[in-house]
Structures are given as structure tokens and as C-alpha cells.
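K.L.:
Structures are listed in the sections that come next.
Please treat every number below as a calculation from the coordinates, not as lab data. In this text the structure is predicted, and so the values were computed from the model without any measurement. Cβ atoms are built from the backbone, for glycine too; each structure is taken alone.
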Structure 1
Amino acid sequence: GIICMGPATRAGCEALCINGNMPCTGCFGPTSKVLDQGAKALSAVASILDYNEEEDIQQVMNKIADPVGTFYRYGLPVSMLQRRNLAKTKS
């Protein structure tokens, strides 16, 4: 399947992806209530998985070819991941 970023994305693009028969890629960025779009999208995906065993979860995650590119396509520079890296370089 293809991951939809809709649950973690601000509305306003007139659903261009959806109307083009594609999943939302998150181009309008996160809503004002979301601090990290990628983390929110990953949380949305995790919430619909019906697995309890770590091996099963890992098997699903291994099917995502590029997790950073998928969940942080537009938001990596302002993500919590980037902030952590910035903090490391400043110390």
C-alpha cells in the first residue's frame, strides 16, 4: 500500500492528491496543533496496525522503503529529528 499523510496535514490544497487518485503527500505541512508532521503521521499509521508482537511491527516497518522520505517529505528541516541534531552540534 501507499501511506497517506492526510491525518497529519493542514487542509487547504483542495485535495489535489486525492482528486488525482493518489494519497496525500502532506504538501501543506502540519496543522497548528501538530509539532512534528512525520511523527504524527507515523503515530496515525501505528494506531491502525493490529499487531502486538515486535517482530510483526518490524516486518510492517521494513516494508516502508524510505521512512524519512515518506513521513518527512516536506517537514524534515523543522522536525523534532532536526532539532535533536542541531542540539548535538551546538554542544
Structure 2
Amino acid sequence: MAQFDVYRVRGNVLVIDCQSDLLADLPTRFVVPLRPIDTVALKRLTPTFVVDGTTLTMITPLARAIDVRDIEDTVTTLDAAQFEIKAALDMLISGF
């Protein structure tokens, strides 16, 4: 598992792995769900990404830890968008 990869988890939900790769031995991963939402109020908090041809929104306020056993497969990587992902997490935690 790698930071900024998109995974499909139980229930056919897509999530971005936001946890540092240095913590790979933990039995959990810190993830943020991706959902197909058209209207976004706070773009910095909830950026959008194209995954397999579908525009998905990072629902940062729903960030959580999940058990690694719930991860089913890797869909893609958003490594090139790590600035936007980190900015969304910073917005959630610090407000800017």
C-alpha cells in the first residue's frame, strides 16, 4: 500500500490512502473517501480528481482509519496530486 494511491474497499467505496508509507506496518490506514459530487462549496477542502474517467470529490471531512483487511484492490495513484491532497488535509486540521 502506498500513500496517495486510490483503493477500492469493502462496499465498492473508493478511498485515497493519506497515511505515510513509513507507517506501513500498522494494521490500519488513514483514508479519505472519494464520491461523485458535482457541487463543491470549499474546493480546497474537497478537491476533485478524475479516476478511471469519472470526476470524484475528496470528502475530507469524512477522513478515517480503516482496517487494511478491508482494502480490496488498487485502482490508481494520485501521487501527482499530492499537493492538493495535503492542502485539503491541512484545511481540515488547521483551517487554512
Structure 3
Amino acid sequence: MSLHASERETTVSSTDDAAEVRIWSAQRRHIGRMRRHPSFTEVRSGFHDGSEWAEFTIPADQWNPASGAKRKSGLSDEQKRAAAERLRAGRTS
């Protein structure tokens, strides 16, 4: 018998001195998202009564408790400078 819907959960564990955040999940949509996201490392996984579970880590500096994994900028240094210049120009006009 698989886990009941109210038993499938995601738990985030973090401490002030830890270099990484640990995330345990039995929710399929969260497991799939973390497996596809390059910042997460799958530590272990398995099945409990037919329900999949997995544990992941992510570096603490790449985790925000309000929004999850921080997004990385795909801009080059030149693109960042150009965007900053456009922002400055927009503020002065």
C-alpha cells in the first residue's frame, strides 16, 4: 500500500553552520523538479510501500527559504554592463 496523500511531504533541513541544505521529499513533482535542476544533488532515493522518495542537497548560498533555488544569470559580463547602463539611463530620464 503506497503512502496516503497526506503522508507524502517535502521537508527542508538547514542549520546556521551547514554548508548545504538537505531536502527530503515523497512528492513526485518536487522530486522531478529537483532532479532536473542542476543546483541539486541527489543523495539517495528509494521506495516506501510503493511510493518513491528522494533526498537532495543544495549549497546553502544557492537556497532561499522563500523562493527555493536561486536562479543563475545567463548573461555575459558585457550583457550585464549593457543592462546596467540601460537601467541607469532609464532612471535619469
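K.L.:
For Rg/Rh (Cα atoms, Kirkwood Rh), find whichever of 1, 2, 3 sits highest and give me its label.
P.N.:
Largest value of Rg/Rh (Cα atoms, Kirkwood Rh): 3.
K.L.:
Using relative contact order in percent (Cα under 8 Å, 6 or more apart), single out the structure from 1, 2, 3 with the greatest value.
P.N.:
Once relative contact order in percent (Cα under 8 Å, 6 or more apart) is tallied for 1, 2, 3, the winner is 2.
K.L.:
For mean count of other Cβ atoms within 10 Å over residues 37-44, which of the structures 1, 2, 3 scores highest?
P.N.:
Once mean count of other Cβ atoms within 10 Å over residues 37-44 is tallied for 1, 2, 3, the winner is 1.
K.L.:
From which structure (1, 2, 3) was helix-only ellipticity at 222 nm (-39500 (n - 2.57) for each DSSP H run of 4 or more, over all residues; to 500) calculated, if the value obtained is -4500?
P.N.:
Answer for the origin of the read-out: 2.
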